[in-house]
Structure I
Amino acid sequence: MTMRFLRCGREAVLVEVDDLDEALALYAALRAAALPGVTDLVPAARTVLVRIDPAVTDPPAVRAAVGGLRVDRGHPPDLGTVTVPVRYDGPDLADVAAHTGLSEAEVVARHTGAEWTVAFAGFAPGFGYLIGGDPRLEVPRRDTPRTRIPAGSVGLAGRFSGVYPHDSPGGWQLIGNTGLRMWDLSRPEPALLTPGVRVRFQVVDR
């Protein structure tokens with residue numbers, strides 16, 4: 001694995017890799033290694049930000065330690081499973097079915113039949129980018145984004161699925177809605193879906 005290191009002041013190192021699979025594998029290796037002085041790990045599509053306590057370690061030491069890790073692409077982190085109940089009545093369900101050549105029922109069956117994994121978070125607090133779904137569900141973003149998408153909307157875009165944590169603009173294809181709160185500051189961990197968590201979608205009527 002080729003890694004490129006960017007120093008982010010005294011308290012972080014950004015590690016760049018070639019693709020999402022490598023970023024997930026590196027994130028898993030870093031979690032398992034529990035390097036001294038590392039206070040937080042923030043994965044993204046092709047990077048992992050390593051935050052550190054400068055009283056314990058420094059960027060050169062972190063770079064050396066990360067570069068010496070054994071990184072196995074076949075073992076992503078596993079932080080448990082969250083079941084997300086979904087009412088599949090989204091405004092784009094018919095468009096997704098037409099784009100994929102599936103029936104609406106088949107779209108729902110493939111979405112609920114896969115075990116998804118939160119690859120990384122972004123866009124908004126509590127928004128997890130989920131991977132691992134059926135390749136037939138890969139669809140483009142909408143040509144014209146909506147100015148307001150209700151919180152709890154379940155969408156598809158490219159290889160990802162996701163749940164909007166707040167009312168916000170967005171361009172994903174919406175196939176359903178859940179009543180679960182993706183982001184709640186009253187919880188010890190505000191985000192329900194954090195990197196490494198596995199997700200199962202479940203059909204509900206209401």
Structure II
Amino acid sequence: MSNLPSLENLLRLLQQVPYLASKNLYRVANFFLEADDAKIEQFCRALKEVKRNIAACDTCFAWREKTQSCGYCANPRRDQGVICVIASWQDLLALERTQGYQGVYHVLGGLICPLEGISPSDLKITQLVQRVAQGAEIVLAISQTPEGEVTSAYIADKLKNLPVKITCLARGVPVGSTIEYMDRVTLYKALSERRPF
């Protein structure tokens with residue numbers, strides 16, 4: 001493709017987008033190539049607008065419009081004493097879809113993962129510790145992956161001397177699943193953390 005430097009440049013930029021699988025780079029590039037000028041302008045305007053108008057909340061680090069207060073932290077119907085700690089904004093959206101949580105959030109911005117160069121100092125853990133210094137209930141809603149377990153344990157250790165109650169999401173067999181297809185760690189957690197029926 002040495003005779004298509006503009007396309008090579010687009011593909012190079014698309015490779016920098018996390019979570020965009022390499023097999024989809026060409027499909028995305030093709031979408032842009034086939035789109036009319038108006039559609040391309042619309043995309044460019046939307047990207048510039050979101051970059052100009054969206055910022056992280058100074059308290060919970062969820063995205064918000066720069067001209068407005070955070071829709072979670074400033075909502076008087078939400079329990080400010082219950083803080084759900086999550087890795088990402090996408091996790092917040094998933095929890096909101098349940099319509100079962102009425103507290104506030106704290107978005108860490110990722111999980112501890114030394115293999116990817118992500119250390120505790122790269123996350124919003126210090127801000128969480130400062131936020132809950134006077135007490136709160138902390139709900140660790142972090143994925144039960146090795147990185148999630150390390151992050152949860154690190155946070156619990158940082159909070160151990162503060163007046164906080166730490167809870168986590170229930171673990172074990174998901175509703176509607178079949179035991180024979182469960183991995184051994186999930187089954188072990190379900191057995192060791194069983195509760196009365």
Query raised in the report: Comparing distance in nm of label points 7 Å out along Cα→Cβ at positions 13 and 45 across I, II, which is largest?
Result: I
Query - Highest-scoring label, criterion being relative contact order in percent (Cα under 8 Å, 6 or more apart), among I, II - result: I
Query raised in the report: Quick one: P(r) over Cα pairs in 5 Å bins from 0, in percent came out at 1, 6, 11, 14, 14, 14, 12, 10, 8, 5, 3, 1, 0, 0 when computed from one of I, II, so which one is it?
Result: II
**Report entry** Value -6000, calculated as helix-only ellipticity at 222 nm (-39500 (n - 2.57) for each DSSP H run of 4 or more, over all residues; to 500), assigned to which of I, II
**Finding:** I
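A short reminder: the numbers here are calculations on the coordinates, not readings from a lab. Computed from a predicted model, the values in this text were never measured in an experiment. Cβ atoms are built from the backbone, for glycine too; each structure is taken alone.
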